[in-house]
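K.L.:
Just below sit the structures, each encoded as C-alpha cells.
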Structure 1
C-alpha cells in the first residue's frame with residue numbers, strides 16, 4: 001500500500017457536498033465518535049477542525065445546487081447511506097465520469113451489489129438486485145435499517161443510472177468549487193498530507209481493515225473526513241487526523257499537548273513576529289518576507305506551520321494569497337494556560 005500525496009477529487013468533492021449540508025450533524029457525530037475512543041471530542045474538534053470548516057466554507061461559497069441533490073443528499077441515514085454507495089462506485093470506476101452514458105443499468109446494479117456485500121452482508125456474498133422482488137427480499141433481511149433508508153435505497157435501485165448520472169453531474173459542476181477551496185487552503189492542506197506521509201499509517205486497526213481488501217494498492221489522504229479509515233476494492237482512505245486522534249490520550253494530556261504545541265509555535269522568533277505583523281492586518285507572503293527580512297521559502301515554511309496549527313487562515317485576492325491572524329487561537333491558548341497554572 002502506498003500513500004498518494006494528493007486528494008481524491010471525487011471523494012473530496014462529494015464529501016464536501018455532504019459536509020456543507022450536514023455540518024452541524026457531522027460535528028456532533030464526530031465529537032461523539034471521538035468521545036467513544038476515550039478522546040475529549042469537543043477539545044479535539046475545537047483544536048483541529050478550524051481548517052476543515054474553513055475548507056468547507058470556501059467550497060460552499062462556490063457550490064452549485066443540483067435538481068437531484070435532495071434525493072442523493074436529503075438525509076443522514078448512515079445505516080444505509082445511498083450517497084456513499086453511489087460515490088464509492090464512482091471512486092472505484094472513475095471511467096464512469098466520462099462514459100456514464102455508455103454504462104448499462106445492469107453494470108451499475110452489479111457494482112452496487114458488490115458495495116452492499118462489502119458493507120452490509122459481512123459474508124462477501126453479493127445480493128441479487130436484478131428484480132423488484134429480490135431487492136425487497138434483500139432489504140427485508142436488514143432489520144436494523146430504518147424505513148426511510150429502505151425507501152431511499154429502493155428509489156436508487158429503481159433508477160440506478162439516473163442517480164449515478166446525477167452524482168457525476170454534481171461532481172463535475174462542483175469540481176471548480178473543490179479546486180477553489182483547495183487553493184484557498186492549499187499550504188495548510190499540503191502540510192497535513194506531508195505530515196501523514198512522514199508518519200505513515202500508525203493506527204494498527206487500519207492494517208486489519210486493509211487486510212480485508214487485498215486488491216488495494218493506493219491510499220488517499222482525506223481532508224473532508226479527517227478521522228476516516230476506509231477501504232474499497234482497489235483504493236483506501238486515511239484521514240489526516242487519524243494518527244492524532246488515536247494518540248490523543250486523556251483530557252489532561254490532550255490539553256497539555258495542545259498547550260505545548262501552541263507554545264512551540266510561538267517560541268520561534270520568526271513565527272512570533274509574523275503573528276505580531278498580521279495582527280496589524282492581512283499580508284501576502286512576499287510582504288511578510290520583506291518586512292521581516294526572511295527568505296520567501298522560509299516565510300512559507302513558517303506560514304504552513306502556523307496554518308496547520310490554527311493560528312492563521314488565508315484568503316486569495318487579486319491572484320495573491322493573503323494571510324489573516326486568528327485571535328481566537330490566542331484566546332484558547334490563554335484559557336489553557338489559566339487552566340494549567342491558575343486553577
Structure 2
C-alpha cells in the first residue's frame with residue numbers, strides 16, 4: 001500500500017522517479033524510489049519524513065491503512081485536464097478519506113447497507129429509462145417527488161461519504177467506490193470542489209450519484225455524460241412535480257419564473273431550461289432561441305446565483321465528518337491537538353469550543 005501511495009503522490013507532484021530522488025536530502029537513486037513504489041523495499045523513518053515534505057503529503061497519507069484502492073473513479077471535469085491533475089485529485093480525496101474512515105472506526109460505527117441495492121445497471125435502452133432510474137432511486141429512498149432540501153444531507157444519510165475539497169481548477173467533482181483494507185466493508189464517496197457555486201454543486205452531486213447507479217449506457221446512441229445529466233435533472237426536478245408547478249405545455253416562460261424555479265429546485269438556470277425542454281414543457285425551438293439570446297451566457301455565468309447562506313445554499317455543506325470528530329473528542333478518543341488537525345482549525349479554536357463561552 002505504501003508503494004501505491006508514494007506513486008500517486010509523485011504523480012500528483014508531476015515528478016519522475018529521478019526528479020524525486022534528486023530532491024531528497026540526501027539524494028537517493030531513482031532505483032531506490034522504484035523499489036519503494038514496487039513494494040520491494042521500505043524507506044527509513046528519516047527518508048519517509050523527507051518524502052512527505054518533498055511531495056507535500058502527510059505521513060498518514062503515505063502510511064494510511066484504511067483504503068486499499070479507489071475503484072471506478074469518475075471525474076466531472078472540463079477539457080484539458082492532465083494526468084497530474086487527476087493524480088492530485090485522487091491524492092487529496094484519499095488523504096481526506098483516510099481521516100474520515102479512521103474516525104468512523106474509532107467510534108465503532110456500523111456500515112450502512114448498499115444504498116443502491118438492486119438499482120445499478122450497465123445498460124440504458126432509452127432516455128425514458130434514465131428518467132425511470134431517477135424515479136426508482138427516489139422511491140427506494142422514500143423521497144416522494146418534492147424538491148430535495150439538501151443533496152449533501154441526503155447522500156450522507158444513506159451512507160455515502162460527501163467531501164468538499166480544493167480540487168484542481170479543471171475539476172468540479174468525482175465519484176468512486178472505496179475498496180477498504182483488512183476485510184472492512186467497502187463504501188462510496190462523492191466529492192465536490194469548494195470553488196463551485198451552490199447550483200453547480202447540487203448538479204454535480206446528482207450527476208455523480210448517477211454514475212454510481214448507471215455504470216454505462218451500453219448504447220452508442222446515448223452518450224454517458226448526457227445520460228448522467230438527464231438523470232441529475234430528473235432526480236432534482238421530477239417531471240410530475242415540475243409539470244404541476246409550471247404547466248404541462250408552455251409557449252414561453254419569463255425570466256422571473258426561471259429565477260424562482262432555479263431557487264425552488266436548486267439547479268442552475270441553464271439546467272432549468274434544459275429540464276423544461278426534456279419534460280416537454282417548452283419546445284426545442286424555444287430553448288434553442290433562449291440560448292441564442294437572453295440565456296447565451298448562462299452556461300458560464302450564473303444569473304442571480306444562490307449564495308451559501310441563502311435558501312437551499314445554507315444546507316449544502318458536508319457536516320457528518322465534522323460531527324464525528326467532535327463526538328470522538330467528546331468521548332476522549334482523540335486529543336484536542338488531533339481534533340484540530342482533522343478539522344483544519346487551530347488548537348485554540350478547538351479548546352474554546354470544548355469549554356464554551358466563559359463569563360468574564
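Read-outs throughout are calculated quantities, based only on the coordinates presented, and are distinct from any laboratory measurement. Computed from a prediction, not measured in an experiment: that's the story for all the values here. Cβ atoms are built from the backbone, for glycine too; each structure is taken alone.
K.L.:
Have a look at 1, 2 and say which one yields 16 for relative contact order in percent (Cα under 8 Å, 6 or more apart), as calculated.
P.N.:
2
K.L.:
Sticking with this structure for a sec: Out of 1, 2, choose the structure whose coordinates give helix-only ellipticity at 222 nm (-39500 (n - 2.57) for each DSSP H run of 4 or more, over all residues; to 500) equal to -19500 when calculated.
P.N.:
The read-out was computed on structure 1.
K.L.:
Using distance in nm of label points 7 Å out along Cα→Cβ at positions 27 and 235 as the calculated read-out, with 3.0 as its value, let me know the right label among 1, 2.
P.N.:
Of the options listed, only 1 reproduces it.
K.L.:
Right, next: For which of the structures 1, 2 does the calculation of FRET efficiency 1/(1 + (r/R0)^6) of positions 195 and 219 (r between Cβ atoms, R0 = 30 Å, to 0.05) return 0.35?
P.N.:
Of the structures listed, the value fits 2.
K.L.:
FRET efficiency 1/(1 + (r/R0)^6) of positions 203 and 331 (r between Cβ atoms, R0 = 35 Å, to 0.05) was computed and gave 0.40; which structure, 1, 2, did it come from?
P.N.:
2
K.L.:
Identify which of structures 1, 2 gives the largest calculated value of mean count of other Cβ atoms within 10 Å over residues 131-138.
P.N.:
2
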